[in-house]
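The data blocks that follow each hold one structure.
Values quoted throughout were computed directly from the atomic coordinates according to the rules given, and no laboratory measurement underlies them. Just so we're clear, the structure is a prediction, and the values are computed from it rather than from any experiment. Cβ atoms are built from the backbone, for glycine too; each structure is taken alone.
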Structure P
Amino acid sequence: MVKFITADEAAGLIKDGDTLAISSFTALSMAEDVFVAIHDRFVKEQHPRDLSIFHVSGVGDYDPNGRGLNRLAMDGLIRRIYGAHAATHPALSPFMDDGRIETYMVPQGVCSHLARAMAGGEDGLLTKVGLNTYCDPRYGGCKINDSCKDDIVELVNIGGKEQLYYKAFPINICVLKATYADEDGNISSENEPLLLEQLEMAGATHRWGGKVVVVVHKIVQRGTLHPRKVKIPSVLVDYVVVGRPENTYQTHFFEDERPELTGDLKVPAESIKPMPFGLRKMAARRGAFEIEPNTLVNIGGGMSEGVAAVAAEEGITDKFLFSVESGLIGGVPIESAIGSAFNPDVVLRQPESFDLYNGGILDNTFLGSAEIDKEGNVNVHKFNGRVVGPGGFINITQNTHKIRFIGSFTGGKAEIRSGDGTLNIISDGKFIKFVDHVQNITFSGKQGVANGQDVLYITERAVFKLTPQGLELIEIAPGIDLEKDILGKMEFKPIISKDLKLMDARIFKDEIMGLEI
């Protein structure tokens, strides 16, 4: 029978050396009240210690002094992390980079499906996702630092085809966040923007004999939850915490609850705040030219998030459908709160979303890029001493025909002016992003060519195309000096298209473009 306890009591259930599973997407559906309690307990008692953390999406608000796993950035508290995304908890980045925390960065869809496989009693997950990237044992096996000793993934050959086998592991306790619990412990999530893999996490934990803790906003009377709204049955729930209001919210970026995030209400697209004019918007605008009517389009993290805001501002969101790997289809993804969307049409669980992504349902995807090399390889998961993780990047790029990488041409602070239809670079970022060889491979250019994928690399000043011979420069911004502003800021010389074009001048004017697709 379910027990109703406090967040402090929930933190007290966690033992030294436990594996703690978490379901969250950034700070959405995040059991923040328990993280606060774990932090406070560790400060007072120096326990629990040496935890292993298993999470699917990132757990935090991108603020090193902020929420989620950022609260647990203390020596001795975490021994190991197994997850897909780390940019949301930058407070842990130094620990992951220098090896104080064993860090395995695993594709998001793999983590999500592994939770489901473990819930179903399987010993691991067999998939092609991760082949020929840093996840492949031949190129690192998901290991991010020298402290990683376990071989968590194996290369196998089945039916003459290479596959990766990601191994299962026991879970001692998991902590989830939902909306309501009834008196029996049945859980509903009607006010949550996302459903994620909470059912699968609870099932995986139960399979190993672990304890399931769910933080909710309120307890309701037995029998009052509609059975179709119950997302986790009471048979999988051991403890329920009614979260303290200051730590228990729908989102971390709106002060009040917003029904347009759950589909309960719709807001007009023109009411969505437009992006400020600048470098990010220029790159996103060029990306928006790649949208085609009647297609399903994925939006990833980084500068690619701006494509959704541009599409809303241009009034074209009724011509196609956006999708976010968190489980949303339709609506307008929110740039400042990746994973959520205004006006979603469909809310799937995350494992279901990745089932469809792996099956090739996406027509197009817009993703970020940190490093790009002459072979078209892209690195987004670890660079310049910063551990970010791949998120859903690998599942998406390996299973989508049309890929558009969106990013700034150089890294770091730059001063770039525009507004009159041309681009004027006053000062550039100090980091070269187009390099001879990326530090790590998250997307393989050779594999993309072999798969016949249509790949563009879009920046505010130049557009490149993936070819069998390497990167080909196909467009430059009006007002740009090819030698000084592009070739002089690259470690390699790309192929220059014989039909080199200027980017559309509307991109560089601070007014609506009148984009049609």
Structure Q
Amino acid sequence: MLTPDTAQAKPLVTSSLAVRRVAIDTYRENVAYLHRDCEVYRAEGFQALSKVEIRANGRHILATLNVVDDETIVGCREIGLSEDAFVQLGASAGHAASVSQAEPAASIDALHRKIAGERLSRKDFGGIVHDIAERHYSKIELTAFVVATNRDELDREEVYFLTEAMVESGRRHDWHERLVVDKHCIGGIPGNRTSMLVVPIVAAHGLLCPKTSSRAITSPAGTADTMEVLANVELPFDRLAEIVREHRGCLAWGGAGNLSPADDVLISVERPLGVDSPGQMVASILSKKIAAGSSHLVLDIPIGPSAKVRSMPDAQHLRRLFEYVASRLHLSLDVLITDGRQPIGQGIGPVLEARDVMRVLENDPRAPVDLRQKCLRLAGRLIECSPDVRGGDGFAIARDILDSGRALNKMNAIIAAQGSKRFDHNQPTLGRLTFEVRATQAGVVVGIDNLQVARIARLAGAPKVISAGVDLLRKLGDAVAPSDILYRVHAEFPSDIEFARQACARSNAYTIGLAEEIPQMFVEF
């Protein structure tokens, strides 16, 4: 029989621990923290980065375990939870929780087979995507999936299975209308903010356009980042639906509506890896559009020496893959191959791009002509989805809507409905630290490296710092003299401006030469 002293010396091990909120943003990954001297940690034989199951208040989550030695972070009788994990578990701080070794995700065998290079079935992809959406995969397992599907390119059936599974992993909206339009660009071209112009134009024409966009993955700004300069983009799904029904359009972040949630988790891995394989790209884009209830989509594939797609054969291959999957999922798709030789517009970064958009909407003489023309072309193709518009008439209709101010009025109405933010596009607040990059020789601008321009803007702080970015003053074909300004870099913090300055010193992204050296443009009209 144990005496009180003996019992005190050898306490029973229990898996019940107090929940502690650890204020760490682990970006779409559930992370748990246990102290190294915690009895549960010792008794269960946990290891750092192992997967654990946490239960509290009738709910449970899976999390990746981190081990700490500092009791100010988490004590021996506590289970610490990252911000994502705390929100998903839904238990208040101090609530009792149990922790145990987690069983492997049900789809882990399928993941291992894909890592080995095997072709997966519809059921396999359904299981993997379900586990991804339910946060059953650690970042390591997610990375393995992303890399495996990037290394061994998915065949078109696998891309279809992946897309279908991603649609089914979240909410799917039915607008109860025959014609629901959307527009998307595959990305890679800085400043290409055509969605913020296309939506108000087609909505003013009367078409339903519920535009849900992503934040930047590897670019200095996504449509959601730029629209957030003007209005709130994180809207509850029901409120988003009200805005769309009232104004025929919206410009919101897709992640807030639980549309294809597995895609948002995968993006959290693709972003730092800089991976955007064709199969994953098709599944990501089409799953979001179908989940948002779109019936017709215009897709922009830019081609250029430093674009994602660099040749016409590659563009045609990607087009066929998009068309195959869209057809299987009953989505009407119109693919446009466009000029991707250089950035679109002048501003690269959220505030600078919002400035360009508003200038186009207001028909300001300072508005970038290339941005205006491209948005009219894309909007025209969407307007031609309407059965009462003849093919070829869409461009003129879109131009009339823009020139008349109807598009501006529609955009202002959407901004007000989503929650307007203070923004003066005539005098935008830009990063207080700045430097200029100048030409070192006379000649003509024959090349602008999209990737390097984007990298410089990101090093300057975009999109996290909305006032940071690059303001282009010269485009392809412009004649320059020595010391002419090519572009201006804006940043808010000394470290960012120095990083951007060093990148410009290595390569300023501009090539100066003779007019005949400008790369040929491959576009379809």
Structure R
Amino acid sequence: MLQIEMTNFKIIKKIFYQFLIPVFVAVVFELINKGYEVSTVYNFIENSLFSMILVSPVNFIVNRKLHLWYITLTFLVFCLSIYFETVYYYFFETYLSASSLFVLFDSNSSEAAEFLDFYVDYRVIIFSVLMLFVIITSTLRIKSLLRDFNKTLTRTKMLTSTYILLVLAFLKFSGLIVYNLAYLILKSSIEYNEESSKLGAYKTNKTGNFNNVSRPIVQEDEVYVIVLGESTSRSHFGLYDYSRPTTPKLNSLKDELIIYNDVISPHAHSIASITKVFTLGNYEHPDKIGDGSIIQLANKANFETVWLSNQRPIGIYESLVTKIALSSNKSKFLTTTYGVHSKVKDAELLPELERVLSDDSSSKKFIIIHLMGTHTSYVNRYPDTFNKFKDTPFSNYKSDETSRIINHYDNAVLYTDFVVSEIIQKVKDLNTKSFVLYMSDHGEELFKDRNMAGHNEDVSTQDMYDVPFLLWQSDDYKEQKQLKIDVDRSYMLDDLFHSIADLLEISAKEVEEERSIFNAAFKDRKRFILESSEYDTYFNLD
């Protein structure tokens, strides 16, 4: 019996060594390309311990075929986990988190393809080929080793169970569990489904559960439009003194616009941001995202509500944002098919807007337009006629590739300028009581504070939160609704529900005037990001 135990132990040890090979390959790749970091050591320890846990259950399996299937499948999944977390670290110099996986759940195939096209380079390709070689050779070696594995004794099974429990306890209480991809996937899946369930009633409950809803009686037609941009940073907006003229059309309307200087997004990714922007959920009460949306409130106040979107409504799950959108009376999504690259331009929303504006079935319209804006890949966001910026832009990280990416981004901003100004003009031509409010769901890092382009809360920068925030009002609106304007008010968009309600002149028990940036009762509040970090000190702002 002792001989059997020793033989089995040697086999398990050799299998464990095969699991360590992809871990060592990943560590070497990180050290060569990113240098030494303490987190690399922590991740190595976690992966090593977790691989021992994965190998240990072989002791409990009696059937030889099941031995092979279990270890082969486990090894493949383990290698893929190592691969994805290593590539992610290469892209962003941080390991995967629950937040980044939460974003992944709400992404679609087009976005994933664009992400890969945007970031993948020859180093990632070499690493991919090397990992594939490791998977093939180690799998064959493991198959060979398992031929000599014998039935495990009861005593060994008990020791294995104790070992697994001790290692899991160590990972949990040492904090190393945060580096474990399996744990993060499970945690993120639970959180995603919880968030989804909170928003589930929006489609069926069109008017929400608001109390004491009222607004002034207005005889004339009313048209109010919210334009939600995507990934557009304030620092690349010409209206905010960017070095390039990226907003010439909005600049020509400057005298008609109220341009706020200090508005930020509550998050650096769309899902968490938008589900707060349009609902009662905010930093203090994130659980309230299911308690009511601005669309439901407008429905309750007898507006015709419309959601026009250039983003696809369905991903792996029903999109959380789409659940909010479907509480509107009418919705239209331009991008609805599975495609490798979504190249539908935002201007294709303009004819849809015209149809809504020309429809005289309702005299009170509330319209939300969700742009693709400056979402990656930036080159797909504008037509060739807007390919204006081709010179070398300013950047703290200079390279030909950096210049190319920034030029694409600025051209995409230029196109957004065109689309937003066209929307304003179409509403302006109605000569009725109206406004157009534009902001972006979050910003984007463009090689200023980090050597990257994109947005990721794991590597937050100020530009990922700073967004443009503009209001246009018709003459009739300004005559009938007096706003308290202070363009330097600091504001976070998790309170936008209350600001839009204020603009729409809707009163309700749930509407708080002190949270409206347009109201005389407005009260400053600390703006917290990343769960508990104060924005105004986190980035060392003056």
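One of P, Q, R was used to calculate FRET efficiency 1/(1 + (r/R0)^6) of positions 320 and 464 (r between Cβ atoms, R0 = 25 Å, to 0.05), giving 0.80; which? Could the numbers behind the result be given before it?
On the way: P: 0.55; Q: 0.10; R: 0.80.
Computing FRET efficiency 1/(1 + (r/R0)^6) of positions 320 and 464 (r between Cβ atoms, R0 = 25 Å, to 0.05) on every structure in P, Q, R gives 0.80 only for R.
Given that helix-only ellipticity at 222 nm (-39500 (n - 2.57) for each DSSP H run of 4 or more, over all residues; to 500), derived from a single structure, equals -4500, which label among P, Q, R identifies that structure? Walk me through the intermediate numbers first.
On the way: P: -4500; Q: -12500; R: -14500.
Checking each candidate, the match is P.
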